[in-house]
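Peer 1: These are the structures, in structure tokens.
FYI, it's all coordinate maths here, none of it is from the lab. What you see is a predicted model, and the numbers here were worked out from it, not measured in a lab. Cβ atoms are built from the backbone, for glycine too; each structure is taken alone.
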Structure 1
Amino acid sequence: MNRTQQSWLIDVSLAYALLRIALGLNICMHGIVRWTAGLRPLAESLVSMFQHTALPSWSVYSFGLVLPVLEALIGSAVLLGFRARYALTAGAILMLALTFGSTLRQDWQVSGIQLTYSFMYSVLIATSRFNGYSLDRISIRQHNNL
């Protein structure tokens, strides 16, 4: 690999890491802020938001209790690049669930924002070969040195 190719690979890996970190930080903080504010208030607010939909209130309430925990865990894993492919896939699936809820409520503005998150997850999954600055990469290097 020549110098230009090496430089390009370093730049792309850095850009990938910064995008992954930004997305992970955003999702992680969604979860942490909601979690520290209390799981019940979020769950109760979601029940009232979904009262005119076909979803049973118990399912909405349960999802509201779990959502901040999932966001914090998935966001942390994406942020650190820990099991990144699985974390990014889990984040994309979580966005599908959130988009389902937003479209069910006909909240097109929120579902549009969720499409942006879904796009970011998809880009990161599709370009995961550039995930050079992560816990996954450190783990691979340490394993190869044994």
Structure 2
Amino acid sequence: MAAEGFWNNPERARADMAHLKHAKAIVEPLDALEKQAGDLEAMLELMAAGDDPELEKELGSTLAAARVALDKVEFRVMLGGEHDHRSAFLSIQAGAGGTEACDWAEMLMRMYLRWCERNGYKVEEVDRTNAEGGRDPLGHAPRHR
């Protein structure tokens, strides 16, 4: 990015930045896992030298954190196809199920929004049709983005 003329072609620069972001999303979690593996190895060596209940407790929590990080990396690998980094559309429709169906659709919407936020995905609401009366089942005023 610091190279002379990098920003002269904005489209190419944006494409390069998107590629860099995608590569970082792969490399950084692997680096973190490698560091955690080194920490675990060092803790095991210390435990072999003596019986330390505090170290054993710390080893358990570090191992649990490493398992969570590994699960996330495995999930990213599962979404490693050629087009998996591209945008997606999600449509939630209550259909003709009445108030309960509208409530369920709203709960699903919130669940997906929270999942996207926790996993670093950008979300944009494109269209919404609320229940009768211009309000959604939870009483929120209509939103337009």
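Peer 1: A value of -28500 was computed for helix-only ellipticity at 222 nm (-39500 (n - 2.57) for each DSSP H run of 4 or more, over all residues; to 500); which of 1, 2 is the source structure? Write out the running numbers ahead of the final one.
Peer 2: Numbers: 1: -28500; 2: -21500.
Of the options listed, only 1 reproduces it.
Peer 1: Right, something else. Relative contact order in percent (Cα under 8 Å, 6 or more apart) computed as 30: which structure among 1, 2? Numbers along the way, then the final one.
Peer 2: Working: 1: 30; 2: 14.
Among 1, 2, the structure yielding 30 for relative contact order in percent (Cα under 8 Å, 6 or more apart) is 1.
Peer 1: For the read-out FRET efficiency 1/(1 + (r/R0)^6) of positions 11 and 75 (r between Cβ atoms, R0 = 25 Å, to 0.05), a value of 0.20 was computed from one structure; give its label from 1, 2. Can you show the working numbers first?
Peer 2: Numbers: 1: 0.50; 2: 0.20.
Label of the source structure: 2.
Peer 1: As an exercise: P(r) over Cα pairs in 10 Å bins from 0, in percent, calculated from one structure in 1, 2, equals 12, 34, 30, 15, 7, 2, 0. Which structure is it? Provide the component values of the computation, followed by the final result.
Peer 2: Details: 1: 12, 34, 30, 15, 7, 2, 0; 2: 9, 23, 21, 21, 17, 8, 1, 0.
Computing P(r) over Cα pairs in 10 Å bins from 0, in percent on every structure in 1, 2 gives 12, 34, 30, 15, 7, 2, 0 only for 1.
Peer 1: Given 11.0 as the derived value for mean count of other Cβ atoms within 10 Å over residues 43-50, which of the supplied structures 1, 2 does it correspond to? Write out the running numbers ahead of the final one.
Peer 2: Values: 1: 16.4; 2: 11.0.
For mean count of other Cβ atoms within 10 Å over residues 43-50, the value 11.0 is produced by structure 2.
Peer 1: Could you tell me which structure in 1, 2 was used to calculate FRET efficiency 1/(1 + (r/R0)^6) of positions 27 and 99 (r between Cβ atoms, R0 = 41 Å, to 0.05) as 1.00? Walk me through the intermediate numbers first.
Peer 2: Numbers: 1: 1.00; 2: 0.30.
Considering all the candidates, the number was obtained from 1.
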